[in-house]
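Quick note: the coordinates plus some simple rules give every number you see, no bench work behind them. Here the structure is a predicted model, which means the values were calculated and not measured. Cβ atoms are built from the backbone, for glycine too; each structure is taken alone.
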Structure P
Amino acid sequence: MTTAGAAFSRRNFLIGGGLAVAAVSVGCSGPRAESAQGLAGLRSAVRGRVLLSGDPGFDTARAPWNLAVDQSVRAVVDIADADDATALIRFARNIGVPIAVQPNGHGASNEMDGTILVRTAALNETHVDTAAGTARVGPGVSWAEVQALASPAGLTGVAGSAPIVGVTGYLLGGGLSWFSRKYGWAAESVTGFEVITANGDRVSATAATEADLFWALRGGGGDYAFVTSVEFALKPAPSLYGGTMTWPVSRAAAVISAFRDVTAAAPEELTAWCSLAQFPGAPALVRIDTTYLGKAEAAAALLRPFDRIDGKLADTRRVLPISELGTITDEPTKPASSRQQATLVNGLTDQFVDTLLTQSLEPLMTVQIRHLGGALAGPSDTPAGPLAAPYLVSFLGMQPNPEGEAALRARTNAFLDTLAPVDTGRVPFNFLTPEQSAADVFDPDTLARLRAVKQHRDPDGVFRSNHPVTEE
């Protein structure tokens, strides 16, 4: 793939659980030649838009959020409604071509080749019941829509940092939120799914009905059924304080030291992320992003160690409504070509910190450390399970070509070597790289259980998720 006219927004350098970077114009190469045999009846089988290889707009329609991933799919279908989804499932089953449901392209992998790619923008039901504290949404709905309706009532979803991310895909991957230290995995808030099975049947999956399917969908990916809606509990957020502090990289040692101290004693209501950023041709920066579910005065006291560090370039911390949660990191809203890799660690080694302080990040753009712990370390009845690791470390850079990818891998691996003594070798589902698999997320027993659900629910492989649980 080639990149032309790259333009970076120096403020937008953090990633919230998806593969996204500052907007870059990227040419998307065409898929390998695919036979249309078996797909001749697709346009008459469904009412939604169908695009096949060679059709105008096909390359744009098949492109994922991370344009470094070339999805060589056989067709793209924008389904019209749930009945249309049922018709598509039955058609695909009859001709033996799997379908890949990908609402907006986040989390794309190398597993899409030969599939019918399904977009779900038309399934945009959004119902927020503030009195009951619940929400029900279709797979075409983003977090921005939910938060806008929940915010006036002092409620929130267990949402990530990017409001454009789709709710359903995020929940199917477990969902690591700003508020997970207080409320656990986002998937734990899910109370039910409406799905279409591989046989084309409509099913309600809850803890009391279809319990195995309900369990698998709450963080085990989307490999088992077509989700047409998801219902989840909203959480109290009567007061939210948050924002960003930025310093020149010369203050990084002091900032990281304060980050270690603050996170060691942080209550569950406080979340902080520490990031170093190096943009081409720009000074390197160090940044703290934070949220606090509570009063500003309490947050200010907890964050006081950062206020003792001089040289601050910017400080956007403030009381803000839940609907403005995405303004904290102000992440990009357009697809681009990138490479992000993350790992869960049991601590931050002195060697890792020394490397951050003494070596250039290039060709990486950011190294981010997210504080976890709190409720995430407690019991969980989801596939993600309890998360003992106190930090998630991620590495992000632009990927303009294969040579650039190799350089990003090499620099990332050099950093990972410094974390080896504390590296768990695990990664949250929504942070998988395109080449990683479900085996990098789940322990062997959980993965075996997920595979059993897949075999029971979809033995013929009608559905193929971004990261299938089936053995290669």
Structure Q
Amino acid sequence: MVLLADLLSTASLDLRLVGGDPDVPVRWVATSELDDPTPFLEGGELLLTTGLRTPRDGWARWVGRLVEVGAAGVGFGVGLSHRTVPRTLVAAASAAGLAVVEVPVPTPFIAVSRRLADLLRRSENEAEAAAARAGRDLAAAAAGPDGALAVLRRTARAVHGSAWWLDAAGSVLAATSSQAPPQAALEGLRRVRDQGARAAWTEVTAAGTLTLRASGSTRWLLVAGGADVPRAAQGTVGTAAALLELLTAGPGLGAAALARAVTAEVVDLLLDGRGDVAGRLATAVGLRLPDPVVVVRWSGPVPPDLPSGERHALGSPDAVAAALRGYGGRAGVARPVPLAQASRRAADTAWARTSAQRPVVHADGSTLADRLDPAGLDAWAAARLAGLDDALRATLEVFLAHHGARQPAADALGVHRNTLRQRLSRAEQRLGVSLEDPTDRAELWLALATTRASGEPLTAPPGRPP
């Protein structure tokens, strides 16, 4: 969830709160100069306007219509039609509880839209990362004592609600709540319980969300959460259902068939430094972990025949070599290490150096990043780039990837050459560097590569340093 306060705290936008609650959620940005823009709104938008003309029935009625459709607030562009935000608009919005933000002339509306899109994307990435961590915690819980109840507790925590494990008749096998399962869920169970091991049922109402997932052929996971359960949390529910089925199946063919459902958790637990838990879970599902091991950071198709997590895979040296023969994605490949020393670092560093021309890069220990202390390098890179927002980071990456060629960099970013020049000037001022200095440029490239933990790799053409 992105709040209006997140936009207000973006220094490059220079927005000023005129009235209202800065903690209101913002779902999207809309721009309109219409007397009645509400037919084009769905609720949750920050409506941007310059007040090109005063609404025929006045600002109070205009504000009332926005409140009725659930708009998050108004961003009023000053310096064009109005020197300041109209007092009648501010008064009406204050009375109705609608937030009003002043947008200065130097800030284009598109910049507000882009910043919100960046924040929404970051929020979604954080939610997915939280779901991945929740999946690993579920796996750890399943590997411990009282596994079924521990899985239910962590699932309920992920959706801020309750969880039940039911048999096909709806009887409770285990639960996190002393209350009986909701009647609506039991009726849903009767409708889908004969649909097989992949059956599911969901009901969303103003009161909350009910989700049923098959947990084997005769058991069901029921989760009750709020009406706004994050999309990423649904993956947690699926993982929990698979783990509960695994606990029921025990060792043997049933567990082997379910190994794929928990392999990702095993890989990520291992790379999180929780090798003891990863080992117990791997043993439970019949997954053999190689020793020594090669860690691979991949993007694109999942490398075939390798145990894979969210972004990483692992295998023996021979298995990795076979999987990457003719591989169609990008991959950073670490050197073989003892299983107890497996980490993401070397593979991530190699992956950051991949490009369309060189899709697979092997870490050989010869790069500067390989030879520096990882913790010290991370701290240095974060400090080196402090003060940059997402837009300036992206601008620097593309500019350096094009060897300082401004027109190709502007084309790649989809901006005018003058816009690129202004952004680079702001970056230089904030960082205290000169992009004409090759040392500064080399340091910035290393810092950007070090801190780039997700997304596409840097794309410098091969053969020339930035």
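Which one of P, Q has FRET efficiency 1/(1 + (r/R0)^6) of positions 138 and 290 (r between Cβ atoms, R0 = 35 Å, to 0.05), as calculated from the coordinates, equal to 0.90?
On the way: P: 0.65; Q: 0.90.
This value belongs to structure Q.
The value -14000 for helix-only ellipticity at 222 nm (-39500 (n - 2.57) for each DSSP H run of 4 or more, over all residues; to 500) was derived from one model only; which of P, Q is it?
Label of the originating structure: Q.
Here FRET efficiency 1/(1 + (r/R0)^6) of positions 106 and 282 (r between Cβ atoms, R0 = 41 Å, to 0.05) was calculated and came to 0.95; which of the structures P, Q was it taken from? Walk me through the intermediate numbers first.
On the way: P: 0.95; Q: 0.15.
So the calculation was done on P.
Taking mean count of other Cβ atoms within 10 Å over residues 218-225 from the coordinates of each of P, Q, which one would give 23.2? Walk me through the intermediate numbers first.
Details: P: 27.4; Q: 23.2.
Clearly, the read-out refers to Q.
Determine which structure produced the value 3.9 for distance in nm of label points 7 Å out along Cα→Cβ at positions 298 and 426, calculated from the coordinates; the candidates are P, Q. Walk me through the intermediate numbers first.
On the way: P: 2.9; Q: 3.9.
The structure behind it is Q.
If FRET efficiency 1/(1 + (r/R0)^6) of positions 410 and 450 (r between Cβ atoms, R0 = 25 Å, to 0.05) computes to 0.15, which of P, Q did it come from?
Details: P: 0.15; Q: 0.45.
Corresponding structure: P.
Compare Cα Rg over 2.2 N^0.38 Å across structures P, Q and report the one with the greatest value.
Values: P: 0.95; Q: 1.17.
Once Cα Rg over 2.2 N^0.38 Å is worked out for each structure, Q has the highest.
Out of P, Q, which structure matches 11.0 when mean projected area of the Cα convex hull in nm², for residues 186-345 alone is calculated?
On the way: P: 12.9; Q: 11.0.
Label of the originating structure: Q.
Match the computed value 9 of relative contact order in percent (Cα under 8 Å, 6 or more apart) to one of the structures P, Q, and report its label.
Numbers: P: 19; Q: 9.
Matching structure: Q.
Quick one: distance in nm of label points 7 Å out along Cα→Cβ at positions 58 and 82 came out at 3.3 when computed from one of P, Q, so which one is it?
On the way: P: 3.3; Q: 1.5.
Of the structures listed, the value fits P.
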